[in-house]
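Listed below are the structures to be examined.
Bear in mind these aren't lab numbers, they're just calculated from the coordinates by the rules spelled out. Just so we're clear, the structure is a prediction, and the values are computed from it rather than from any experiment. Cβ atoms are built from the backbone, for glycine too; each structure is taken alone.
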Structure 1
Amino acid sequence: MEIRLSESIWLDENGVCTIEHLAQVSGLSLDELRGLVESGVIEPTDPSAQPPSFYLQAITTAQTARRLRDDFELERGGLALALTLLKRIRALEDELQRRG
């Protein structure tokens with residue numbers, strides 16, 4: 001019998017990472033990530049801090065961005081729009097659940 005150990009982390013607002021780490025785990029380039037930061041899709045923990053850091057939940061957003069880019073061949077503007085719309089849909093679904 002083989003036993004495998006694995007490590008997991010919660011992708012929440014308790015941990016932070018660098019933009020380089022986001023690039024490494026998402027498959028997006030640094031330029032693509034910077035574009036998403038500039039468009040406000042991915043927000044740094046402190047916009048005035050240098051270098052910027054990001055909450056770990058940004059990993060999920062970055063991975064979604066890479067899948068959208070690859071599946072639909074989206075460029076930077078289309079990618080930012082798609083992610084913004086997905087974020088809005090999630091917010092509306094949450095609001096409906098709270099009311100329901």
Structure 2
Amino acid sequence: MTEIIWLNEVALCPLEHLAEVSGLSFEELGDLIDSGVIEPADRTMQPPLFRLGSVVTVNSARRLRDDFELDTNGLTLALRLLQRIRELERELKALRRG
């Protein structure tokens with residue numbers, strides 16, 4: 001049996017789920033949270049919950065860490081640059097449409 005999960009920005013999951021699906025340690029995830037690469041859906045909620053869309057980010061983080069042997073600072077920088085590229089691509093697409 002295959003389980004399908006829709007990765008969206010509405011559904012939430014705990015930090016433990018992000019660690020389980022990504023293979024990142026809680027320390028590595030904490031560094032990504034502290035740097036703002038991933039953010040809890042509500043910072044006041046304890047324990048923090050994250051949007052399921054964060055799964056894509058943490059999986060990318062693990063692949064970057066493993067493939068390029070990045071430390072935490074390098075990983076944070078790479079993820080921020082990738083996020084910025086996606087933002088700029090969305091802006092460019094919107095400008096081309098209108």
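Suppose FRET efficiency 1/(1 + (r/R0)^6) of positions 42 and 74 (r between Cβ atoms, R0 = 30 Å, to 0.05) works out to 0.55; of 1, 2, which structure was it derived from?
Only structure 2 yields this read-out.
When P(r) over Cα pairs in 5 Å bins from 0, in percent, for residues 34-89 alone is calculated, the result is 4, 19, 31, 24, 14, 7, 1; to which of the structures 1, 2 does this value belong?
Structure of origin is 1.
For which of the structures 1, 2 does the calculation of FRET efficiency 1/(1 + (r/R0)^6) of positions 26 and 50 (r between Cβ atoms, R0 = 25 Å, to 0.05) return 1.00? Among 1, 2, the structure yielding 1.00 for FRET efficiency 1/(1 + (r/R0)^6) of positions 26 and 50 (r between Cβ atoms, R0 = 25 Å, to 0.05) is 2.
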